[in-house]
1. From which structure (I, II) was distance in nm of label points 7 Å out along Cα→Cβ at positions 153 and 233 calculated, if the value obtained is 2.3?
2. Out of I, II, which has the highest value for FRET efficiency 1/(1 + (r/R0)^6) of positions 89 and 265 (r between Cβ atoms, R0 = 30 Å, to 0.05)?
3. Thinking of I, II, which structure, once relative contact order in percent (Cα under 8 Å, 6 or more apart) is computed, gives back 12?
4. Thinking of I, II, which structure, once distance in nm of label points 7 Å out along Cα→Cβ at positions 193 and 249 is computed, gives back 4.6?
5. Determine which structure produced the value 1.5 for distance in nm of label points 7 Å out along Cα→Cβ at positions 185 and 297, calculated from the coordinates; the candidates are I, II.
6. 20.3 is what came out when mean projected area of the Cα convex hull in nm² was calculated for one structure; which of I, II is it?
7. State the single structure among I, II that was used to calculate percent of Cα pairs over 17 Å apart, for residues 105-200 alone, giving 58.
8. One of I, II was used to calculate helix-only ellipticity at 222 nm (-39500 (n - 2.57) for each DSSP H run of 4 or more, over all residues; to 500), giving -24500; which?
Structure I
Amino acid sequence: MNIAILAISAGGRRLAEKLGLELGAARIFPRTDSVTTSLHEAWAGYDALVCIMSAGIVVRAIAPLCRDKYADPCVVVLDEAGKFVVSLLSGHLGGGNALARRIALLTGGLPVITTASDTLGLTALDLWARDNGLLLRSSRRLMTEAAARMVNAGSLRIFTDCEIFGLPDDFHRVDLPEDADIIVSAKANPACSAVHFSPCNLFVGIGCNRGTSADDISRAVDETCQRNGLDKQAIAGYATIDAKIDEEGLIQFARDAHMPVHYFNHDRLNTVAGISESEYAMAALGVKAVAEPAAILAACYDGGKGKLIIRKMKWKDVTTAVAERPLLLRG
């Protein structure tokens with residue numbers, strides 16, 4: 001987090017110097033004749049603004065700049081004695097609440113946090129999703145409505161078709177998506193109007209003939225997702241046999257997708273049970289199969305085993321399969 005510290009009084013400048021040393025990656029802005037100009041400059045170039053001045057000055061200066069909590073930097077305001085440290089803007093996603101608490105520890109002051117979920121001791125939906133790597137696939141309006149429902153009802157109903165562990169106490173699982181407030185699913189278009197989060201927990205196993213192009217592999221992956229209703233954004237990586245470590249088309253495909261490829265030797269691939277075996281793969285590579293066991297192995301977690309959710313699909317030069325890693329969620 002890049003932090004800008006701004007102060008207007010002599011006492012505030014002394015506190016700014018102290019905080020600059022303690023906070024690390026922080027720049028203390030020089031005092032100028034225009035606080036508004038300094039705040040606008042800091043707004044454009046920093047993740048966090050720490051303002052040692054009255055809240056009124058800050059509010060009037062930044063009001064024309066505010067867009068939304070997804071884009072705005074966080075703003076923390078405190079008095080020059082450090083007695084009250086106010087998280088003014090972007091408390092959750094921007095990190096303002098955490099920064100206010102951190103500064104209050106340094107000054108011996110009181111962090112002033114006004115976000116409803118924090119004051120009521122409830123899970124902040126936006127932070128929970130971000131910290132667990134979940135991608136918002138529905139509108140931000142639905143997200144806001146769900147957060148309000150959490151505050152008003154004290155809990156949310158969640159549906160997921162993933163194997164999932166570690167839900168917060170104020171999330172209650174339901175069996176049907178139409179009964180849910182939020183959905184966690186790798187399906188591309190869940191059939192309901194709840195907030196949809198896509199997990200990043202799918203691993204695609206790939207087998208291909210020598211010389212297969214990146215475009216052919218890409219088309220096979222796209223069709224695998226389309227035919228099975230999967231959200232491509234839920235893919236966390238690809239996997240294959242280590243004999244393909246120099247396969248140019250696969251290397252280029254993964255580079256274009258900005259995704260890792262996990263390579264497994266034939267001994268490990270042959271340890272995986274319950275797969276669709278291939279005489280061709282055994283004759284050519286000495287393995288019972290490539291796509292299915294590679295996907296399962298890539299989806300392994302902490303000694304556990306991934307779950308095969310899409311069995312081998314064939315194209316002229318490519319085979320694919322998809323495995324799911326269980327979601328180990330933090331509350």
Structure II
Amino acid sequence: MSRMLLKRVLLGVVILWAVSVVVFLATQALPGDAARAILGREATPERLAALRAQLHLDDPLWLQYASWLGDLLRLDLGESYSNGMPVTELLSARLNNSLALMVCATVISVPLSVLVGTYSALRRDKAFDHATSVVSLVLASLPEFVVGILLVLLLSTGALNLLPAVYVMTGSGSAWSDPVQLVLPTLTMVLAVSPYIVRIMRATMIEVLESEYVQQARLKGLPERTVVLRHALPNAIGPVAQVIALQLAWLAGGVVIVEFLFRFPGIGFALVDAVNNRDLPVVQTLTLAIAAVYIVVNLLADVVSLAANPKVRSAAR
């Protein structure tokens with residue numbers, strides 16, 4: 001098990017390095033001139049040349065990458081091209097806001113999806129099962145921005161008007177300063193990730209409930225609750241953990257669209273703003289951070305799968 005996890009960690013490091021190369025080259029390929037984006041259209045050629053020299057924008061690509069990677073390994077994320085602030089200071093509050101949003105969505109969606117998928121499997125071919133299948137299929141077919149727009153139309157306009165349609169910065173700028181404004185973005189992300197978990201949980205649970213060891217547990221006269229909680233559910237969680245990990249990893253990228261839709265002050269909105277302003281240090285940092293979250297979440301899913309499934313754990317040895 002330890003050897004298998006070590007291989008996954010090393011693979012994750014290699015993948016993260018490859019992503020850093022792709023991110024650097026992609027940001028260099030963005031249209032426009034970073035120096036002109038900073039100084040504006042009225043900037044003179046002399047000022048543009050001075051700024052390009054200051055930011056080392058005319059250095060060879062390999063030298064720029066080596067310098068950027070070296071700073072990154074020293075945890076020096078550089079300064080924003082737009083306002084000169086250190087990237088760490090600029091993004092710390094936004095990162096906390098995005099984490100708050102993703103944690104809320106995770107805490108709600110994962111237990112709810114597992115519960116609904118399990119109950120749907122136990123009520124197979126009943127009214128609840130049919131309703132769950134239809135609703136999850138419809139939600140899975142809708143992009144997250146469509147789900148967000150529908151929620152705005154339903155809860156923020158017309159007679160209801162229960163929740164703010166967009167985030168309005170108040171107080172310290174922390175997402176917790178006005179939790180009501182977290183509701184729509186969180187609900188959008190929950191409805192975006194839950195259908196997939198529900199569907200795979202239902203399918204896996206049905207397969208496990210029909211397995212021989214579950215049937216043997218029933219023949220021993222064990223209560224159905226014990227059969228489900230002690231025999232069926234632990235063996236179903238292992239395969240589902242991978243799907244949950246993929247959906248949670250999606251949150252790191254999907255948060256960009258959701259935050260932009262609701263103007264939520266997190267890393268997603270900051271990323272879109274940085275791309276528009278050609279703020280390369282911010283774009284590179286945020287893109288690499290999202291990739292790192294994706295890798296770490298998948299690694300944690302491997303750990304959960306090994307811990308939850310005795311067969312996989314034995315094979316790993």
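Derivation of every value follows stated rules applied to the coordinates shown; laboratory data play no part. Predicted model, so just to flag it, every value in this text is computed and none were measured. Cβ atoms are built from the backbone, for glycine too; each structure is taken alone.
1. Derived from I, not from the others.
2. Across I, II, FRET efficiency 1/(1 + (r/R0)^6) of positions 89 and 265 (r between Cβ atoms, R0 = 30 Å, to 0.05) peaks for II.
3. The read-out was computed on structure I.
4. This value belongs to structure I.
5. II
6. It was calculated from structure I.
7. Details: I: 51; II: 58.
This figure was derived from II.
8. II
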